[in-house]
Structure P
């Protein structure tokens, strides 16, 4: 009879309190707990899907949830079952108290409770007792105070965050994810009923431990919902036949390394919205995990997928298995600095094309070379002799690219990488020619960012992976024509067996000692980078970029579904000719215009004169030739500016500010060169 007495005493105290003149002052003076709850940090994808979550400091899953985040049917069922007069009382329901007390007196035991949702919320936010007299009075007082300070919607929001659902799970969002692996906005009637029933006795109604009790409690809620007119008998019957979960599911762990980066960079934020596409991320995580089956148990892999037109990262996997200790899955290989092997060769050639030093069909001799003490060798130790630069890049030969970089200067390549947004690392001192073959450190994210510029017509665009961060177009790394030349070469690189179709340009690389295997590729819209190796830097014998990383790259493109658009048509300035049809300075690497009969009489530039200072209003600079044998090849700073000129007058495209070298070569190979300054 103690509980019956409790209800009678509470009712009496309540009546006395209502009659006292100081009742309002008593409620207004209620000590209020902190209504701010520590919430689990959530990392979500571009569509709001959960990628990863973190427990609060006490190890509980407590996730933010608001009325608008929850299925309305769940809220209707909650109110119908727990507190049907929720919207009409002021925190305490006198009718419910009297009914509960009367039922208890008649039955000699507790038949029904009288706690409103507001009272339950008051108990939850204070974590107070449920049955002691003092505790019950405190709940009533706090419930009345909450109703005076908060709206009904705010009170429901507090309940949705704090309600217990078994184990270390609090709040309806965490419960829906743990029990049903989906957010609470998409609940079936049976699922909603179970979530209404669980908080009343979260440990004794857990379906993973007390299945029959959980089903019975759920069915009682369904019956109440039918009585309240929330659904019909057929819906109730169907919901009763629906199974209940036999175990909690694990929280998703998608993009764990990127999630950790987001959480570390902004610990005060409860929700981090990333540009990641959850479905793509999950499929690629599975791809990498399967690719590691049968491999050395210490080998890991990483992959980045980005839209090179916007800079947004769509998938980022820093390890083959985040939980694998042997593979050091906790090490984030997205940002680790590693040797890129041969993957930088396209940038060396692209700069040479841009500077007018070479063309894809320019010939070069692949032979033993020595630069002071540095004597690079090809990977296979063989030399091919006289070949085109196109072929040299296809075969990823070492001596030709080092010869080209020697003309450019290693600092030029380093600055281009930095302009792309990368932060390449040198082991010491000034950059040397070895950087063309991977003699520096760069991260996978940075390498993907740099290759994205090739796919984007030569314009860099920094990668972004957080929603709200814009990616403005960065500097131009190489000209549009040079970028097209590089892409045209890389798209014809031989592919792995059974590689999916699609217009894809790619380059592989293997670092010294087989420590890193790379494959970086792009289509008209996306860029993907793959790295394979050991996180501790130990060699992986037999690991080649072409054999280990390239198949994964093309599988990733198959999952992504390459962009339907093909690469852009060649720019107007592109020379699509054979070696013999090139202007003489471009036929063989290292030949300068001054070597091509510069003093031969006849050809001359009538305007502009050598050393002239010109003003350009955007309409171009006039060029007039005298004598010589047409057609003429016209180059500005070594770059052909137009198809062959058959007349003797033309308007040069708007030239850049500063000094420029203007060269003209006629059909007999006679060349003339002047220098002008454009203001």
Structure Q
């Protein structure tokens, strides 16, 4: 039996590539990263009509093989066979957005130059029909000489026809041809010959690579890419010097010539019945990206998000809290008094149970984020932020990773790989953790609950405080970006070129799946990392044992955890924190949300394990040695401000290390964020104290 072919899926961002990959491979997927660069590597298995397994590689989205960012460089290098860690695909699935055929065909045109079997997939045919666009599929297939499959990947239409085409053993090679401009043609031929003789390339691959070398000078390199041989580099420099002397724009000439060929093709196969009609997306965008109303819409969306977090999550949170209390009471009634019982009630339930209480609010946050992404609003938020981002030295493309960081800084930092300029990318990485992620949410909610105890306080006040914390993190990110772009990483902000995808009704199934995955990760973290930290912290709070007759407070102060807190107290006392809070600050370096479970363990231990009241009540009852209230409104606000700015997430530090390939930047990031957190909290607390708060 012949070896099963390997297919690669390529396409522009927002063309439905991931949806198609999921439809073809289902659950038979593996996800990792390409060695040497944090770009996601997704492979899956599809079974042909003959039962033969076929490997599918989902390559990162790209507008062109003339790479301008690390993810586009990976797509280019895999297709050209440059990466030793990934086999060169035998065949290619090119997916295009049927509503933007001419723009999408640029990448297809480059892929066809490679001389490999290609299947062209016209996705979003339903949206094209709604926009009055008709495509002569048979004519397009005839002109290109390859199979063309109309498809609606999101609805599953065309998938069977595509699987049949993939199963074919006799896929034809493209017959497309375009004339290389006369001034450039001799250089292409000479570079092609050199790549064949010196680089061992196949003729068509060598020709395609020669065109790319002349389009972008192969400026983006990633680990795993083979360097050009000396002879080819010499030929390239010679031609470039000659053209510079003659005033020839060789890259622009090649790009223009390719677009002319694509334009002739698109004009023959695509027709628009309503060329001047406004689409529904256009009418919505008239409001959503309006210079004034766009900001109003963004503010309303964020306010609705935070209102929902407080309004709809309270009942399930109370159920979980009551369940925790009932479980702790059941264990106390079942087991005799002793360290094992205290470990279960104070360490496990007091730690993990406390953090799980916030699961409903985490789910609501990710549900809203999923809705915003699936409807197409996320790109609009970046668009309206572009002008503001320009004032701090970045552009709207940096806002997408920052916006993603509201959920978690780790995917936000990984999303910076779409930013072309290395300095802009590094600045975005450095400030992304300042955006208030979901791990901070339990801390904010706990402090707001202590700040506004009881149901008598209006939701508007709680929402206002939450919005203030998120706004403070955003302002801080912009402020430090402005500072870095004018000191450490000087540079002008590049122009933003971004596609605004059409609005779509959200697929609730996909949104719920994403929310469920996030819930699973949250619970897995609670059941592993936070559980382990809670148990270790309980041990540190329970040992060494104090002399007989000591109170629970004296035992906690005598313990290893108490000693660590007292050691830190002189540093944090000027910002209103005592040694109890110090224990929480130390433990939350593992993950910010651990602060909540730590407070649960600490105050449960201090009560001797007999206090079954909520953690909120325990915080309200906490006192300094002289009897002063510990968690005053000012301290609650100051503590939230500290968590806005402080870098307390080991996973984020590890990702920054991997992204920057150096310990220099994560250490710098940790130092500047922690230092800024202390200084700002000192100003807030001391100013508030002076004003009598």
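Can you tell which of P, Q yields 53, 28, 24 when semi-axes √(5λ) of the Cα gyration tensor in Å, for residues 115-426 alone is derived from it? Considering all the candidates, the number was obtained from Q. Structures P, Q were shown, and percent of Cα pairs over 43 Å apart at 46 was computed from P. Which one of P, Q has distance in nm of label points 7 Å out along Cα→Cβ at positions 75 and 435, as calculated from the coordinates, equal to 2.1? This value belongs to structure Q. Among candidates P, Q, the computation of distance in nm of label points 7 Å out along Cα→Cβ at positions 187 and 459 that gave 6.3 used structure Q. When helix-only ellipticity at 222 nm (-39500 (n - 2.57) for each DSSP H run of 4 or more, over all residues; to 500) is computed across structures P, Q, the figure -10000 traces back to P. Comparing volume of the Cα convex hull per residue in Å³, for residues 283-602 alone across structures P, Q, the highest value is found for Q. A value of 0.75 was computed for FRET efficiency 1/(1 + (r/R0)^6) of positions 291 and 467 (r between Cβ atoms, R0 = 35 Å, to 0.05); which of P, Q is the source structure? Considering all the candidates, the number was obtained from P.
Values quoted throughout were computed directly from the atomic coordinates according to the rules given, and no laboratory measurement underlies them. As the structure is a computational prediction, the values presented were derived from the model and not from experiment. Cβ atoms are built from the backbone, for glycine too; each structure is taken alone.
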